[in-house]
1. So if we calculate mean projected area of the Cα convex hull in nm² for every structure here (P, Q), which label has the highest result?
2. Name the one structure among P, Q that distance in nm of label points 7 Å out along Cα→Cβ at positions 80 and 632 of 4.3 was derived from.
3. For mean count of other Cβ atoms within 10 Å over residues 328-335, which of the structures P, Q scores highest?
4. When mean projected area of the Cα convex hull in nm², for residues 448-567 alone is computed for each of P, Q, which one produces 9.9?
5. A value of 18.5 was computed for Kirkwood radius over Cα pairs in Å, for residues 168-279 alone; which of P, Q is the source structure?
6. Kindly point out which one of P, Q the value -13000 was derived from, the read-out being helix-only ellipticity at 222 nm (-39500 (n - 2.57) for each DSSP H run of 4 or more, over all residues; to 500).
Structure P
Amino acid sequence: MKIINNIKNYCGAALLVGAAAAVTLNSCTEKIDDSSLYTFTGEMMVDHFENNPETFGSYLTILGKVHPSKRSSSTMKELLDARGNYTCFAPTNEAIAYYLDSLLLIGEVSSTNINEIPDSVAESIVFNSIIENGEQEAFASTSFEEGALALTNMNDRYISISYGVDEMRNTITYVNVNSKIIDSDIEVENGYIHTIDKVLSPSNASVAELIMATENTQIFGKLLEITGIADKLTEYKDQAWEDKYDDIRGTQTPKGSFSAWYPEHRYKGFTIFVETDSVFNVHGITEKDFETTLKDYVKEHNNYGDDTSCGIPTSWENDYENDYNWLNQFVAYHVLPERLSYNNMVTFANEYGCSGDMMKSRTANQFYVNVWEYWETIGVQRRSVKITGCRVNGELQRRINRQSIYNQTNYKERTSEIKIPGIKVNPTNGTYNNDALNGSIYPIDDILIWDADVPNKVLNERLRYDITSLFPEFVTNNVRQNRVGNWIFNLEYLDNVVAMTDETLFQYLPNQSWGNSTTGWLDYQNDEFNIQGQYDFTMKLPPVPYTGTYEIRYGVWANNNRGMAQIYLGKNPNNLPAIGIPIDLRNSGTNPSSTGWVAESTITPVGSDSTALYENQKTMRNMGFMKGSKYIQVSNGTGRDSQDNLRKIIFTGMLEAGQTYYIRFKSVLSKDNSEFFYDYLELVPKSVYAGENNEDIW
């Protein structure tokens, strides 16, 4: 049983902003490797600080007091004097003096002398200011976009960027709302320095407490309180996991065919989409009478009596803590059980039309085509939201429950009709902080509710899930798409993996070269799981939006290093029935003679509406296969162009909304090193695969 620290116990006075009580340490090496130092003629970060003591003297002193981790004998000063890629938001001497004065006023320090400040305060100043970019380039201001940066800082917190203008209409860049960049893009040998006028000091409040304390979210704060959901959002850190695995966490160990990192921490986190008071007011809902006015709105728009309720009627009384109460359901549908930064609400990597070179400039080329993800909200009903990354009037946006109709023959300009525009997600809350200790808060521009359009229109489509999106820990702990190396996990780390044998080597492989090329990785979102050993594991499947007939498809990429697996599926994780015969992931198992695959270049006429093309598709479906997705692109083709990149139809049958299903994969070979490739799953309703129109090739 996992024991998670909750914020009230961990932080004490949770609303104290600026204290260093919750500083945590990331994984750094025990000692700086002198053999890997650069031979250079330019400045390292430390050189720049030493050469400018009138600006950075205090910061340099503090760097010399702080160690990268509890295991390290080196200092942060030594770390920033060595090779690497770092983004440093360095506070000036005046910024540090102001910060220490503020801590003195509230009794957090007894002296403002930087040589006498507690280690926790020094660590807070340093770790909140530095991002270790690993093999990726450090963040220059040209890579900033409004919202959180893609990587967390050394205190495992996201750093957010926002913009304003001064009296001369010049653009100002703010970091974490309050800190202004006064000198940007100081390029040194090991990264970029951005000088800031205030110390970065993120809030130590829980996500619910921050909402309740924010001036423009008072109504939603009250909803969190009276439903009791606020008390469910206090989890922060699994200290028991860290204590138990202290000898391996944050280390890189050769496992199987790869070297892999064990995660340093096991944080819990949340994402909350919040209607500000002004959005509620537009609909006639005020703080004074929200229990009446909001109830009227929900009664008019809800779809709470659908399949996801499993026949349990909605309570319209004042028992707000009841899971089936109208208000409890309303609030629960706003909360995700993982911490999403604005930039990782959707993942773009190798979708058709996006090349490796384009990915070097993420901001300029993001959402060249629409990209979307499905996220399950909290609540016993097991409901989901769809978040789409898109361009609206040239602006990069994230929208909740957007429905678009697409031109299937021209993917690069594929949006042909917007049926439901969706609710816009704002990356920041204006001048208010939206980053809590255990979560992120995103204001939305309309009221979010589970109405009939969500299951029947928005989610009534092919639901494709990258496997990493099904593990909240991957997102919250900054593992997903983190390309510092490969990663390894045990059963106790992943809540949605409910069983795993000791012989199962559960490894995650992100493509570390994706910023330059996507050649050779025929994976959805350019990453995969490579599971080895005599593997046998069971995991929870995502929910379906309504009860009906579905196909479950497994993404295949065959090669001779793979093995064979028996698949099981059902509701009881301890007694799952086998489905079909074992799936062969070796090249022999995807031979065209056994799959029906034919190169489209040999099909005449060629085209997405070609009768011959769909005849081949029928042949493959009769053999239990489909071609890979054309959406997945590498420089030498798409997933549809390879006979080894397929989709295996592993199940066709009834799935019930609101229920929990489990899937099990078990090796049927005696080889310890046979690989189980695990990339994505598709849950596809009959309305898509056997509907009025042929299913698209994407």
Structure Q
Amino acid sequence: MTKRQQLEWIHRWRLPTPRFTAVRYEDFQQGHVEAEKLRFPVAVRSSYSEEDGERESHAGQYMTVLDVTRGDLVDALETVFGSYPQPEGSEALLQEMVDPEYSGVLFAFREGAWKVELIEGQGEALVSGHRKPQSLLLPRFGRVDAWLFPLLRFWKGLPDKPAALNHALVWLSYYAGLLLSRMNAKHGLDIEFCIANGRLLLLQARPITTPEEAEEVLTSANHKEILPPEPSPLMTAIIGSSGYQLFEYYRGLDPSLPPRAFVRESAGMPWINLSALLDVMVHWGLPSRLVCRSVGAEDFYRVGFRPFRAIRKLPVFLQLLRQQSGVARRIETWIHRLTGRFDWRRRHRELLWESDPAAAFREWETDFRQLYVELVANMQALTGAMSGPIGLFDRLGLLAKLSATLKQKSASADYLLAFQELQYGMISRQEFLSRFGHRGFYESDIGQKRFFEYSEAEWQQLIGDYSFPGPAESRRQPGANALWMALFRPVARLIHTREWLRNETMKLFWDFRRELLGQTDFPFQEHSPGELLAYFNGGIREKTAPKPSGWDMDTFLCNRNGRRLPLSVLSNVEEQDGSQQGIGIYPGLVEGQVWRVSSARFETLEMPEFEKIILVADALDPGWAPFFSQVDGVISYVGGLLSHASILLRESHIPAITQLPPHIELKTGDWVEMDGQTGEVRVVSSRQSAVNSGQ
């Protein structure tokens, strides 16, 4: 594909580009150069046949001469043709020069975030690498967005730049989508552009030949809550391989969405693809902050609500409402059918494990992956149904009243209460195991042990010998009247269904884990599915799974080669505002000392001997239940109003805060005051000074 072909398509589709003409090498040799219709100066640009191919690109290898006057035209053409390996049969481009305020490149990947690199002035300095550009991720906008942007300003873009620039970038996004729909570019388009007098001009649109450079914004989000600091390679691989299936939940609602991966692996960890979710919000006309607030990430898109777009997507929203209207009943039916289905499959595999263990493992892996995909899809449906009412109750300050009103508690709250009863000797260990032995720390990872598997020493460490102020039951507040109960009952059913779903699927997780434990003493959790398949085939493959990095970055840019960059490389990402406030989960003023732990594991079970203890963690999993019964307040840096741990804390009436800003670094022993209503956390310096001085 030559530059001339690109520009002819752009011109034919009535997209803006400077006027141009082509000069054949043979005509140039004979002195025939037709440039009368162009205004000088011009740019003499290479347009070699192999320059911008579909499979490989030779961009930058051939010459371009800028600001060519009529008198210098022959010399400039000689220079350009002289840079070709074989000039015969080739051509060069003459294109009118413009004096742009901005120039840049848009990398519009078919699958991946769209990234703009922008500089002031001519783009030659950008292409040559002589100037460092500003970078931002460009949302996918449509034609109506471009028309109405001057009136509604629904996108902040680069807030320190003129509005005309941001408007031109909205047009660029629309044109990129149009070109992708019409050009045969497998991986996407590399689009050069400039902006002169506020008007966007396209300079070329060549196929991208480096799909591995496609970037996505990945985030730990709720994975940091439900998975351990270093998830097992087995679980990471299963989650990562389910990425496209998980995104089918959204494509099932709206088939016009392109395929994307809901989850991607990076540095041996499974991360949620935040940019894919934001593109869904933009596609539906919804504010991008809806997703970012739910996962605790910065809204780097900053796209507002666009009613004209949302109206067009009304059929999608109606289908979503229909799906959510009976979601609790459907999930209850699904879990009962699912239990029977997997029980039958497991019995079928008993003989297969004896005759062909490799085939049995392949079937085990397929079944477990399907269970995981269906579980997440149902969780997404329940979360979608709950998010609107819960968000409204939160804004009205009614979440605490909702928890106080509920007489019946969820399965997660029952789990916490049962553990406290075990600690107080009110029930036996066997009674506890019969109800919750299938659960444990970071139970969403198939590689983690369950309560059934704990040794006697671990049980002694887990239960401990503490003096508690009283079981969680004593914290419960008086119920509300029948009117409040009637108002909250539909939301309560969704909450209870969600927590019941988790409890029941954890029973299935335990069944799958127990099946592998019954077949081998090999440490399966330390290996990838490919390595395990080799093992069951009679050999032991050397470990190839990368060592997990841990949740070392909350949100970052990552390409398919594994290069990770912080979001701060984007020019429209704002600095931290210094807020001292998170999101309140359950109200209550607590002043006490920090017990800082990084993860729920036995090494962190040694609780400090403070009078009032505030547990501070990176993220919270329902497996933290043994900790919750020992503290006066809970704070986490990552989480949301709808996380399993948040629901457990709210129903147990434990003052709690989530999404604490990361710049507030708390360590064990710090005196703090937390307000579970407002989400504020204040370091009590006078208390700290008194402790340091020995008073």
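1. Ranking P, Q on mean projected area of the Cα convex hull in nm², first place is Q.
2. P
3. Once mean count of other Cβ atoms within 10 Å over residues 328-335 is worked out for each structure, P has the highest.
4. Value 9.9 for mean projected area of the Cα convex hull in nm², for residues 448-567 alone corresponds to P out of P, Q.
5. Of the structures listed, the value fits P.
6. The correct label is Q.
Bear in mind these aren't lab numbers, they're just calculated from the coordinates by the rules spelled out. On a predicted model such as this, the values are computed, not experimentally measured, just so you know. Cβ atoms are built from the backbone, for glycine too; each structure is taken alone.
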